[in-house]
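K.L.:
Quick heads-up: structures coming right below.
Derivation of every value follows stated rules applied to the coordinates shown; laboratory data play no part. Everything numeric here is computed off the predicted structure, so don't read it as measured data. Cβ atoms are built from the backbone, for glycine too; each structure is taken alone.
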Structure P
Amino acid sequence: MRHRKLGRQFSRNTSHRRAMFRALTANLVLHERIETTDAKAKELRRVAERLISKARRLGATAYTPWEKLSEAERARRLAAKRNISQFLQRFGVIETKEKSEKVDLVEKVLGDLAKRYENRAGGYTRIIKLGRRRGDAAEMCLIELVDRPDAETSAPVEAPAEASAAAAVEG
């Protein structure tokens with residue numbers, strides 16, 4: 001029986017699994033869109049949405065400047081920040097051809113993501129299936145944060161079945 005054994009094991013021990021999800025969550029927060037296997041994306045969704053919910057529950061305290069907070073609000077924000085920092089690594093680096101930019105991931109969750117999803121009850125991520133990986137035929141998918149500011153500039157990912165159905169309707 002598998003009572004009280006929620007979650008996939010991925011044939012890894014606890015510390016390896018935790019490290020894997022810490023890295024995946026950091027990359028998801030940093031880039032807001034990553035490609036991974038279907039099973040990892042489904043487990044990553046649970047982890048990432050819990051972190052964003054912790055920040056979102058603070059309300060405006062999460063993204064208000066520190067100087068404008070009362071002592072009680074500062075204590076709540078500091079506790080949430082420490083709680084998020086226990087799992088999420090502090091800094092990530094975005095590298096482009098010209099430069100590399102260091103991003104504070106905890107502040108991004110508390111500031112940017114908490115403000116972006118303040119009116120959303122849940123469902124901060126979206127999983128888009130991509131098909132099978134060439135090497136081992138693992139189901140691959142794209143996991144991304146919804147309502148991304150740069151989502152309008154990128155082309156939408158459309159499934160082949162939807163494209164052929166749309167063409168049949170038009171023609």
Structure Q
Amino acid sequence: MDTLKQLIREVPDFPKKGILFYDITTLLKDREGLRATIDAFRERYAGLGVDVVLGIEARGFIFAPVLAYALGAGFVPVRKPKKLPSLCATISYDLEYGTDTLEIHRDAIAPGSRVLILDDLLATGGTAKAVTQLVEQLGGTVAGLGFMVELTFLGGREKLGSYDVYSLLQYDK
């Protein structure tokens with residue numbers, strides 16, 4: 001995984017002063033880096049009987065459909081409000097400085113479906129926790145939560161309780 005970390009660009013003071021941003025676009029453009037990322041997720045989740053891989057807007061859309069294909073599962077997007085055309089389940093949740101809202105089609109997850117939630121980043125865990133609530137509200141079972149990068153110093157994993165949480169890369173600063 002050190003090879004993957006070397007492919008991620010570190011951008012200081014983005015989006016604001018004092019923040020170190022881990023830019024995965026440099027990893028995504030590298031054919032071996034992208035392949036290794038998807039292969040690592042596939043190896044981790046193969047054999048778990050995942051029915052649906054759920055991707056969180058926006059960077060979760062990069063990994064989730066490709067992994068769904070690799071696992072022989074379906075893909076479901078979770079989007080910002082007013083982006084999905086049919087009846088939606090909605091959840092609002094607290095952020096560090098305000099609130100946010102996500103939506104999913106009400107018919108996107110069949111009751112009893114095993115759902116893998118995938119996103120690029122686990123930071124404080126608020127978004128991921130909200131998505132687990134949406135999945136369970138629709139009758140699905142959270143099979144796991146996968147992340148490309150985890151900022152361990154923000155404690156997001158603790159917010160996710162007993163769910164199976166996996167991150168390919170961890171940063172402690």
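K.L.:
Taking distance in nm of label points 7 Å out along Cα→Cβ at positions 102 and 134 as the criterion, which structure among P, Q has the greatest value? It would help to have the intermediate numbers written out before the result.
P.N.:
On the way: P: 3.7; Q: 0.6.
Once distance in nm of label points 7 Å out along Cα→Cβ at positions 102 and 134 is tallied for P, Q, the winner is P.
K.L.:
Out of P, Q, which has the highest value for mean count of other Cβ atoms within 10 Å over residues 6-13? Don't jump to the answer; show the numbers that get you there.
P.N.:
Working: P: 10.0; Q: 13.0.
Structure Q gives the largest value of mean count of other Cβ atoms within 10 Å over residues 6-13 among P, Q.
K.L.:
Right, another one. In terms of mean count of other Cβ atoms within 10 Å over residues 22-29, which of structures P, Q is highest? Please report the intermediate quantities before stating the final value.
P.N.:
Numbers: P: 18.9; Q: 16.2.
Largest value of mean count of other Cβ atoms within 10 Å over residues 22-29: P.
K.L.:
Here's something else I'd like to know. If we compute relative contact order in percent (Cα under 8 Å, 6 or more apart) for structures P, Q, which one ends up with the highest value? Please report the intermediate quantities before stating the final value.
P.N.:
Details: P: 27; Q: 17.
By relative contact order in percent (Cα under 8 Å, 6 or more apart), the leading structure of P, Q is P.
K.L.:
Work out the source of -12500 here, i.e. which of P, Q gives that when helix-only ellipticity at 222 nm (-39500 (n - 2.57) for each DSSP H run of 4 or more, over all residues; to 500) is computed.
P.N.:
Numbers: P: -12500; Q: -8500.
Answer by label: P.
K.L.:
Out of P, Q, which one gives 1.00 for Cα Rg over 2.2 N^0.38 Å as computed from the coordinates?
P.N.:
Working: P: 1.20; Q: 1.00.
Label of the originating structure: Q.
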